[in-house]
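See the structures that follow.
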Structure I
């Protein structure tokens with residue numbers, strides 16, 4: 001990782017405004033308070049460094065949702081009990097806010113938020129179109145969701161910012177256990193080998209679907225990015241497809257949804273740049289301030 005990029009004041013303000021529009025939330029959260037309260041994971045963690053990059057978080061989150069929607073029980077629960085089709089941008093913002101609070105938020109706020117999600121999930125039950133029962137708080141399904149999220153965020157950073165070695169990946173999986181246990185994902189992987197074994201076990205259940213194709217159509221049309229960056233939004237969606245293992249892309253019939261020639265270099269350049277520009281209002285920087293750390297703490301060379 002290079003050193004932090006210091007931008008001229010007016011350029012920094014424009015970049016902050018663009019990033020703020022991308023990361024906006026219908027329910028803002030103050031990550032600067034209460035002063036001194038630790039998060040679920042410490043600021044010197046792999047998680048804090050990875051999640052500061054909004055472009056990689058977007059790519060990893062989309063990849064995770066693709067894999068979640070490929071599992072019939074998860075797909076039915078999400079599609080029948082969420083607001084994604086009616087309010088895709090709001091749903092993306094709320095999901096992003098939850099991820100940021102899980103990683104950076106003060107511990108008590110993160111625990112309370114997760115407890116609220118668990119309570120709401122108790123009401124999410126039903127049958128898939130094939131007649132298979134599901135419930136959102138099923139540890140098996142929660143484990144799959146947790147594993148796809150860990151995979152998406154790690155692989156996004158690995159592919160588009162810098163490679164992650166096995167020790168960093170193991171740390172990332174261990175750090176995720178703090179929230180995984182609270183959510184009820186009791187079988188969440190603790191290493192990439194365990195994640196690979198889980199993917200191998202679940203892969204035969206994964207399938208293409210009209211809902212997955214609809215997801216892509218909704219995501220491409222949704223104004224998740226500011227108008228000036230809408231083209232980048234489409235490229236990052238394709239970048240998310242590209243990090244999904246080739247065998248699963250073929251199984252899900254999404255191989256043609258990936259990056260076009262020349263786009264991988266564009267994504268790597270954009271993500272590498274985003275990894276070095278200090279975003280003053282971001283959860284990562286606000287949380288560093290909460291703990292008395294410099295604003296550029298997470299952007300310094302390791």
Structure II
């Protein structure tokens with residue numbers, strides 16, 4: 001919602017300020033189509049050349065998420081704490097029984113209670129692989145902890161690739177705008193024998209290329225890249241919370257203590273109170 005609101009403000013202020021200052025939109029619209037073809041087309045072509053298919057698809061997804069926001073909401077954080085609490089409780093009370101849940105999470109009633117978490121393969125595999133490693137009785141839990149850290153580091157690296165690709169596009173757009181402007185000047189110089197009124201329009205059309213390159217870079221693509229980067233990092237907090245709970249369990253803390261450690265690692269704006277989470281965990285234990 002805030003993304004759409006900001007986008008509206010950008011266009012209103014830029015176009016409104018231009019019109020208020022006495023500018024006319026006719027000169028912009030008359031050259032907009034071919035200037036956009038040069039700048040936008042070359043930017044998209046360079047983007048395709050320099051990025052893999054996964055990164056391109058991820059960039060399109062991240063552009064949409066600028067308007068929809070983060071994937072993991074406050075309820076998802078609370079749900080994953082409840083899920084981890086129940087799994088850790090089973091693992092402590094009956095290590096054999098936990099195997100059926102981590103080997104076939106799709107069939108586990110505990111995972112099925114939280115379909116959003118179950119649908120995320122990264123979260124499910126992180127939970128199941130760590131609990132499986134813990135059941136192997138590692139002599140040094142720090143070994144498993146290091147594996148988790150490397151796994152999350154790789155995941156974050158891939159999650160940030162689309163936003164970095166968008167930022168690279170934003171950095172290139174001003175230069176592509178200059179390319180379009182230079183081509184416009186070349187066209188103008190080939191018509192140097194025309195009257196000043198016609199030459200003025202041609203030069204104005206050429207300068208539209210510079211305007212579009214800078215405008216797209218700093219008012220659209222750049223902010224989109226920054227927001228996409230922020231969203232990716234915020235969503236990564238969800239996996240860091242899972243990590244903290246699982247690492248605490250590797251060091252033989254009680255399930256309720258592990259979950260409390262996870263609660264304290266949640267972002268402050270969505271962190272439930274101790275009493276609220278304790279009530280939810282007690283209800284889970286009774287169930």
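Work out the source of 9.1 here, i.e. which of I, II gives that when distance in nm of label points 7 Å out along Cα→Cβ at positions 196 and 252 is computed. Can you show the working numbers first?
On the way: I: 2.0; II: 9.1.
Going through each structure in turn, the value belongs to II.
Check the numbers for mean projected area of the Cα convex hull in nm² across I, II and tell me which is largest. Don't jump to the answer; show the numbers that get you there.
Working: I: 14.7; II: 18.9.
Of structures I, II, the maximum of mean projected area of the Cα convex hull in nm² occurs in II.
Please compute mean count of other Cβ atoms within 10 Å over residues 100-107 for structures I, II and give me the label with the greatest value. Each step should come with its number before you reach the end.
Numbers: I: 23.6; II: 14.2.
Comparing I, II by mean count of other Cβ atoms within 10 Å over residues 100-107, the maximum is at I.
Ranked by Rg/Rh (Cα atoms, Kirkwood Rh), for residues 20-115 alone, which of I, II sits at the highest value? Please report the intermediate quantities before stating the final value.
On the way: I: 0.99; II: 1.35.
When Rg/Rh (Cα atoms, Kirkwood Rh), for residues 20-115 alone is computed for each of I, II, structure II gives the biggest number.
Upon calculation of distance in nm of label points 7 Å out along Cα→Cβ at positions 140 and 212 from the atomic coordinates, which of the structures I, II produces 6.0?
Details: I: 1.9; II: 6.0.
Only one of I, II returns 6.0 for distance in nm of label points 7 Å out along Cα→Cβ at positions 140 and 212, namely II.
With mean projected area of the Cα convex hull in nm², for residues 148-219 alone as the yardstick, tell me which of I, II scores highest. The partial results should precede the final answer.
Working: I: 6.2; II: 5.5.
Biggest value here belongs to I.
Quick check on the output: -19000 is helix-only ellipticity at 222 nm (-39500 (n - 2.57) for each DSSP H run of 4 or more, over all residues; to 500), derived from one of I, II. Which one produced it?
Details: I: -19000; II: -27000.
The value was obtained from structure I.
Thinking only about relative contact order in percent (Cα under 8 Å, 6 or more apart), which of I, II has the largest value? Please report the intermediate quantities before stating the final value.
Details: I: 33; II: 28.
Answer by largest value of relative contact order in percent (Cα under 8 Å, 6 or more apart): I.
Computed from the coordinates by the stated procedures, all read-outs in this text should not be read as laboratory data. Because the structure is a prediction, the values reported are computed rather than measured. Cβ atoms are built from the backbone, for glycine too; each structure is taken alone.
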